[in-house]
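There are structures below to look over.
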Structure 1
Amino acid sequence: MKKIVSSGSHLEGPIGFSRACRIGDHIAVAGTAPMKDGETVFEGDVYNQTKYCLELSTRAIEEAGGSIEDVIRTRILLIDIEGWEDAAKAHGEFFSDIKPACTFVEVKGFIDPDWLVETEIDCVLS
């Protein structure tokens, strides 16, 4: 059985995506941007944008029936890899005890130029 978790984003329909999708004991959380009510939050602040994205993702995981302890992999996509330490600080606040596999990568750009980061998360329920 497949469970879909909506982000409520105005981009969800045109793109055809969900915040998270659960099949069996697997949950995949889509690229999560620092958006609230269609607006970018914490412009220019990698740390707070990352933290916000991870908060959104954690809520989606919980809505899909999982918990942060079920996270096995995270991906942190940055517009400028120079900001990795700020993103890592936020990541560590969520995952320092869980220690999922993690990748930090620089990308050319995002849909909105004010987004400095997007996050992705994969879970396997225990």
Structure 2
Amino acid sequence: MATPLKVFYSCAKCPAYCCTYPQIPISKSDIRRLAKGFGISEEKARKRFTKKGEEKGTRVLRHRDDHIFETACTFLDPETRGCTVYEFRPSPCRAYPGTARCGYYDFLANERNRQEDPELVITAWVADV
């Protein structure tokens, strides 16, 4: 039996950056889980909650407008910044970030501390080219 990772971040203190990734891949079993959670058919869930991904044959979660990050997953509550389908959320969301640390949360916590602003939200990185 594997020892669970100790988590060094709190999603409750994050504005849900991971929910704004433009391509959140979703599998057939994820669609099945969403359909069951909403009490609708798998076909209806596929049409309502997903769209074609950039890679051939893939499906991704639909987005909606977001007041912080331009767009976000359709299941992200814009006010609470929490997942509205947490109990039956898709696999990529269940696995994120896949490590004991979340890079965005570490960056955000550091900037909030450095700038002495506990409400600070970083919406974009500027890269030197």
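Please state which of the structures 1, 2 yields 11, 37, 34, 15, 3 when P(r) over Cα pairs in 10 Å bins from 0, in percent is computed from it.
2
When distance in nm of label points 7 Å out along Cα→Cβ at positions 49 and 65 is calculated for each of the structures 1, 2, which structure yields the highest value? It would help to have the intermediate numbers written out before the result.
On the way: 1: 3.5; 2: 2.4.
When distance in nm of label points 7 Å out along Cα→Cβ at positions 49 and 65 is computed for each of 1, 2, structure 1 gives the biggest number.
Out of 1, 2, which structure matches 4, 17, 25, 22, 17, 12, 3, 0 when P(r) over Cα pairs in 5 Å bins from 0, in percent, for residues 57-112 alone is calculated?
Of the options listed, only 1 reproduces it.
Given a value of 33 for relative contact order in percent (Cα under 8 Å, 6 or more apart), point me to the structure among 1, 2 it was derived from.
Working: 1: 33; 2: 29.
Traced to structure 1.
Just so you know, all these numbers are worked out from the coordinates, no wet-lab data involved. Here the structure is a predicted model, which means the values were calculated and not measured. Cβ atoms are built from the backbone, for glycine too; each structure is taken alone.
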